[in-house]
Every structure is written in structure tokens, then in C-alpha cells.
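Asks: Below: a set of structures, written as C-alpha cells.
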Structure P
Amino acid sequence: MSLVTLLSKLDHTLRPALGALPATLFTRLYSSTRPWFSKVAAQDDVSVVSIPDQVSISFKHLTFRSYLGNAAGMYKQAEGYERAYAQGAGFYLCGTTTSLPRKGNTKHGILHPFVPYPKTHAASNWLGLPNDGHRETAAKIAGFTRFAHFPIGASIALDPGMPTEQAMKGLIEGMKAYIDAGCDFLELNESCPNVPGHDVNHSTLELSLLARLDAVSSQIDLSSIPVFVKFSNDTDQELVQQLMKALIDRSFSGINFGNTSTRYKEMEHLIHSSDRHLYDYFTKEFGGGLSGVIVREASTALISEAKRYREELSVPEFMIIATGGIESKEDVQFAKQNGADLLQWYTGYYEQFGKHGNNVYSAMY
């Protein structure tokens with residue numbers, strides 16, 4: 001058993017008890033150890049796990065060897081590629097990146113604030129898009145040794161606070177850099193709740209969004225590479241049809257619901273009583289995005305509506321991706337039954353890694 005697996009199993013066992021610590025101490029503990037663990041884990045030597053052939057799916061010219069892979073944010077610096085393949089992921093997604101490198105958020109002396117809610121099976125983060133930038137990250141991907149039927153994707157976003165014209169120029173240049181690096185698909189992240197300037201109206205189709213989509217579709221050959229667009233789990237269900245029509249009309253290849261949630265009041269009843277002191281502290285001091293099983297219901301409702309509208313339009317080559325609340329084999333099957341073609345996980349992955357180690361993906365199949 002590797003050090004990474006041992007530490008993860010210990011954390012899985014001890015975390016519920018550690019959750020009784022004062023919220024400030026518990027938040028500092030996990031915020032400080034999380035980056036170190038992620039870096040060490042990405043370098044872990046993993047024997048290749050076999051996965052069943054029947055979990056593969058085809059989309060346009062791509063074959064995904066399975067429908068389950070990591071969400072953006074797990075591998076921000078394009079690390080862990082070989083490890084993800086060895087563990088049995090169906091695809092690899094790096095990012096989210098911006099044109100300029102970002103250090104991310106710091107508050108109360110805590111860099112990249114993060115806290116898990118042990119008994120709720122959820123978490124909050126206020127990372128602020130730390131990344132090395134499009135070009136440096138794309139250069140790393142260009143050096144990858146490729147694996148068959150294991151598509152590589154990159155998540156990309158506008159630079160927060162940058163003038164619109166300059167930000168769009170950086171976005172398009174970044175997309176082209178990833179295409180030149182050999183990426184198989186791209187994900188345009190339209191939901192970054194932890195940075196200024198990325199506030200989104202979840203009930204209205206904004207003209208600024210349409211302008212961004214127009215710019216991408218006019219400058220990127222969307223017939224040569226699938227580009228998916230990711231929206232928040234807080235998106236109003238009534239907006240799904242408008243978003244999908246906007247994407248389909250411009251030849252985008254799919255939609256992802258979604259990113260984390262900022263509906264703190266609406267979610268608080270889902271937080272286990274033992275975790276409430278952690279939840280109240282973090283959402284008050286940092287805000288941040290909520291992830292884990294508490295966003296499952298919202299994600300499912302959105303992908304169900306997307307499936308219904310896709311069937312109404314008869315557009316089978318438009319992918320629906322579910323992100324949020326994927327933790328168990330049952331969650332995987334439920335999301336697929338409700339319309340998801342691909343699934344991305346993050347919080348649930350770490351919950352399951354603590355149980356299954358490097359069999360984390362095969363346990364989901």
C-alpha cells in the first residue's frame with residue numbers, strides 16, 4: 001500500500017472525529033494539507049486497473065473508454081495524467097485555466113480555503129482559480145504519452161477582472177493553444193463562483209454570454225473539436241432550453257451541469273448537525289462553492305430537463321454531462337438514467353478513494 005493510499009484511508013477513518021474540532025482549526029488543517037496531498041498523489045505509481053469494455057461510449061470521432069472521469073479543478077497544473085489512466089478513468093480533464101497565471105484566493109492567512117463536511121459527504125472551497133495559465137498548461141499536455149480511447153480535455157475560462165476584449169482574446173488564444181497541444185475536447189467554464197467578475201444570473205440568458213459564444217464559434221472550428229460549456233448547478237431549470245438552443249445553434253457539442261452551488265440558505269438543511277459549525281463558519285467567512293451529495297438533486301433535475309429537450313429536438317450528437325453529487329455506483333447509474341452521457345466527479349472521488357484506493361473507478365463500474 002502506497003503512502004497516498006494509506007493516508008487517504010486514515011483520513012477516511014479519522015475525518016468524522018476530526019470534524020468536531022473548532023471550525024477555524026479544521027479549515028486550516030485541510031486547507032494546508034490538501035495541496036500537498038494532491039501533489040504527492042499525482043506522482044503515485046499505480047498499476048493499471050482493467051475496466052470492462054461495456055462502459056465505453058463513442059461521441060463523434062472520439063471513444064471514451066468509460067463514462068466517468070475527473071471534474072475540472074482536480075488536476076489544475078496538468079498533473080496526474082498517468083495516474084488517472086491507471087486508476088481506470090474514462091477521460092482526463094485539466095484546469096480550469098486562464099490566460100494569465102493566478103495564485104488564487106487567500107484570507108485570514110489561509111491560502112486556497114477548503115473544508116470537508118465529513119458526515120454530510122460534502123465540501124466547500126474558495127480557491128479562486130489558481131493555475132499556471134493556458135500556454136504553460138497546454139505545453140505540459142503536449143508532452144503527454146497518449147493512451148488509446150482516453151481523451152484529454154482542458155477546462156478554460158475568461159480572466160477575472162480583465163477588460164472584455166482582452167479577456168476574449170486570451171480565451172481564444174488559450175483554446176487554440178490547447179488544440180495545438182493535442183487536446184481532444186475543451187470545456188468552457190461559464191461558472192466560476194469564487195472569483196470576482198464571474199457572477200452569473202442563473203435565471204436569465206445574458207447577452208454577454210451569447211457574445212462570448214458567438215466569439216468562440218466564429219474563431220474556433222467547432223466541427224473539428226468538441227467544445228462543451230459548463231454551467232452552475234444553481235441554474236434555473238426554466239433556463240435549460242434557452243441555453244441548449246444557444247449552444248446547438250452555434251455548433252457546440254454539449255452542456256455540463258454543473259459547477260458548485262452558492263445557495264447556502266437553501267442547502268443548509270442538508271448539512272448534518274455535526275457539520276453545521278463548519279458550514280456556518282466557512283460560508284460566513286469565505287462563501288465559496290458547495291460540492292458533494294448536497295448538489296445531486298439540482299444536478300439531476302437539470303440533466304433530466306436537458307435530456308427531455310434533446311429528445312424533443314432530436315439532436316443525439318449533443319452531449320449531456322453531469323457534475324455534482326456523484327459518489328456511489330448508484331449515483332452513477334441514477335445520473336445515466338436521467339440523461340447523463342458523461343459524468344465528472346471531484347468530492348465523491350476522494351470519498352471513494354478513501355474506501356477503495358486505486359480501485360476507485362472500477363468500484364463505480
Structure Q
Amino acid sequence: MALNLFAFSGGVAMACALAASAPAAALDCDALKAFNSERAGVSLVILRRGEIVCEDYPNGGALDAGWALASGTKSFVGVIAAAAVQDGLLSLDERVSETLPRWREDANLAQVTIAELLSLTSGADFPGHRRPGRLPSYDQAVQVATGAAPPGARFQYGSGPFQVFGAVMMAKLEDAGLDADPLAYLQRRVLDPVGIEPTHWARRAGDLPHLPAGASFTARDWAMFGQFILQGGVWEGERLLDDRAHARLFEGAAANPAYGLTWWLAEPVDPETRAGIPQLRRASDISAFAAGLPEVWMAAGAGRQRLYVIPEAELVIVRQTDRVMAALMGRAPEWSDGEFLTMALAD
């Protein structure tokens with residue numbers, strides 16, 4: 001029995017069973033459940049064309065439980081940017097220094113665009129705020145940043161750029177006479193229309209939303225967000241995201257073809273580049289399997305939290321664990337994006 005995702009509203013869904021619509025024969029739900037469960041999974045939700053075709057809550061998981069997404073949160077930031085483009089608040093190609101005067105004082109930072117900031121190719125470094133737990137406030141991130149490399153020259157994963165974007169977004173919203181809270185903007189512009197909300201979103205320095213890693217969602221609500229992304233930023237016939245900005249979320253950068261604007265991509269990466277990006281060596285093997293996969297857009301977080309959007313197959317897949325803190329302490333559960341996706345997409 002397939003369930004229509006659009007019959008769900010909010011974190012605790014009001015389920016409505018539809019007429020029987022079995023998943024495609026290629027989708028081996030039992031095998032995928034076992035793969036997930038044996039690797040510390042607490043939720044698994046798979047949608048095909050907006051319908052739940054496989055669902056499981058092993059190892060203490062529950063339908064209404066929200067789990068921290070860790071860095072899976074970052075992909076919401078790209079959506080904030082695409083909504084802001086739709087609203088005329090910003091352009092992805094404008095320089096950050098047009099909004100933040102402090103960045104005009106550094107020759108490299110002065111040239112950074114919002115797109116480079118969100119693709120993690122700004123070249124900015126954030127001294128004293130590199131380790132987990134050392135999250136700078138929005139203003140601290142702006143102030144401590146140094147232009148360690150020319151924009152576009154290198155990929156460097158971290159939280160600082162997302163906090164800088166928070167400062168940009170607050171300034172843009174204030175100038176427009178709107179509530180300056182970026183999370184309030186995301187909720188109003190995207191989450192409310194889609195009918196979802198976080199079970200929690202951490203606020204840190206300055207009581208501001210933790211943009212790199214603060215969100216917690218139920219599996220179904222995260223999947224509904226993925227369905228919105230699959231539909232091109234359109235919901236119930238209404239375009240909520242600028243179409244070109246949405247497309248750019250999934251265009252890799254030269255410095256790392258496997259990362260767009262806040263989303264990981266199933267794109268091959270040459271060995272030298274791969275060796276220099278710890279997340280592609282330790283956290284995900286998706287680029288190593290890219291040759292055998294269709295286009296995949298992935299939101300990924302510590303503990304092996306995953307949202308996969310696979311346009312060609314019209315699939316959205318969420319899997320979550322309860323191991324975020326363990327992963328941050330160097331004890332991440334076993335997981336292979338490549339093996340799981342190969343299994344999910346098997347002929």
C-alpha cells in the first residue's frame with residue numbers, strides 16, 4: 001500500500017492511505033530496510049513520485065521522532081538563497097562585500113560572491129573557529145574571516161561561510177523591512193507552504209539560528225522537503241524558488257565538482273582533488289560510485305544522516321540515525337552511499 005505524501009501535514013502526519021500502488025519491482029524494500037537497520041538507522045522513508053513506497057523505523061525510531069540533521073541542515077541554506085533570489089533580495093553573483101563592508105578590507109574577500117560562499121569555494125578562513133563546537137556568531141564569522149585564497153581556487157568545508165550568509169541575509173531582510181531572522185524567512189517562504197516544520201532548530205551565539213547544523217526533522221518531513229526540491233522548487237503549482245537559482249544549487253564547482261551550492265552531488269572527482277577533501281575520503285564515497293549512478297543530489301550530516309534526491313528515478317530517500325554526537329567524537333556508524341544507492345537503483 002502506497003501512502004500519498006501530500007496527505008501529510010506537519011511533523012506528526014495525518015496519514016491517508018491511497019489505493020494500492022506497489023513500488024516498482026526494482027525497489028527491494030526489505031533489502032533496503034535491512035541495509036539501513038544493520039547500520040544504526042532509526043528511520044527510512046522512500047518516495048516515488050510523491051508516494052511513500054518504503055518506510056521503516058528500526059532501532060528505537062518512531063514515525064513522529066525528529067532527529068538532528070547535523071550538516072544535513074546546510075542544504076536548507078541554499079534554499080533560503082534561492083527564495084531570496086525569487087523575492088529580489090539578492091543575486092547569487094553579487095559580491096558579499098556589497099552587503100558586508102568589513103569584507104571590503106581584504107583583497108580576496110572583497111571579490112567573493114554569494115555563490116562562492118555557498119559552494120564553499122570562497123577561499124575564506126575563520127581562525128579560531130574551525131573545530132566542531134567553535135561555531136562563530138554571524139558577526140564573529142564576518143569579522144574574523146581572512147581571504148586565505150582567491151575565490152574559486154579551493155574547496156574548504158566548514159561552518160563559517162553559512163554564518164556569514166546569515167549576516168548577509170539578516171541585512172537584506174532588514175533593508176526590505178522584513179523580519180530579519182533567516183529561519184523565520186525560511187519558515188514563511190518555504191516550510192509553511194510545503195506543510196512542514198522542524199521539530200527543533202538550535203539557536204546559538206546571539207540567539208540566532210544555527211544555519212550549518214541546527215535543524216531536526218522527522219523523516220517524513222525531511223522527505224517532503226526533498227520532494228519539493230525534486231519538483232524544482234514548485235509546490236501545488238506555485239513557484240517558491242527562482243528556477244535558475246534552484247538549478248544552480250546542483251552545479252558543481254571547479255574546485256569540487258561533487259558539491260554545488262550547499263548540496264553534495266554524485267559527480268566523479270579526480271584523485272588529487274578527492275585526497276584533499278576529507279568529506280569525500282571519510283564521510284561519503286558517493287563520488288567514487290558516481291560513474292554508475294544517475295544524477296543524485298544529497299544532503300548529508302554527521303552520523304550518516306542522508307537525504308537523497310534522484311530526479312531521473314523520481315525518488316526521494318531519507319535515512320536517519322541517532323549517532324550524531326558519536327560521529328562528532330569520531331565514532332560514525334558504518335555507511336556507504338554508493339552501495340545503498342546502487343541497491344536502491346538496481347534494475
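Asks: Upon calculation of distance in nm of label points 7 Å out along Cα→Cβ at positions 276 and 300 from the atomic coordinates, which of the structures P, Q produces 1.9? Display every interim value, and only then the final one.
Replies: On the way: P: 2.5; Q: 1.9.
This value belongs to structure Q.
Asks: With volume of the Cα convex hull per residue in Å³, for residues 44-219 alone computed per structure, which member of P, Q shows the largest figure?
Replies: Working: P: 166; Q: 135.
Structure P comes out on top.
Asks: Name the one structure among P, Q that distance in nm of label points 7 Å out along Cα→Cβ at positions 172 and 324 of 3.1 was derived from. Walk me through the intermediate numbers first.
Replies: Numbers: P: 3.1; Q: 2.5.
Matching structure: P.
Asks: Same structure again: Work out which structure the value 4.2 belongs to, where distance in nm of label points 7 Å out along Cα→Cβ at positions 52 and 236 was derived from one of P, Q. It would help to have the intermediate numbers written out before the result.
Replies: Working: P: 4.2; Q: 2.0.
It was calculated from structure P.
Asks: With helix-only ellipticity at 222 nm (-39500 (n - 2.57) for each DSSP H run of 4 or more, over all residues; to 500) derived from the coordinates and found to be -12000, which of P, Q does the value describe? Don't jump to the answer; show the numbers that get you there.
Replies: Values: P: -12000; Q: -7000.
Source structure for this number: P.
Asks: Here's a follow-up. Identify the structure, out of P, Q, from whose coordinates mean projected area of the Cα convex hull in nm², for residues 188-307 alone was calculated to give 8.0. Before the final figure, lay out each step's value.
Replies: Values: P: 8.0; Q: 8.8.
That value comes from structure P.
Laboratory data are not the source of any read-out in this text; all were calculated from the coordinates shown. Small disclaimer: the values here were computed from a predicted structure and weren't measured. Cβ atoms are built from the backbone, for glycine too; each structure is taken alone.
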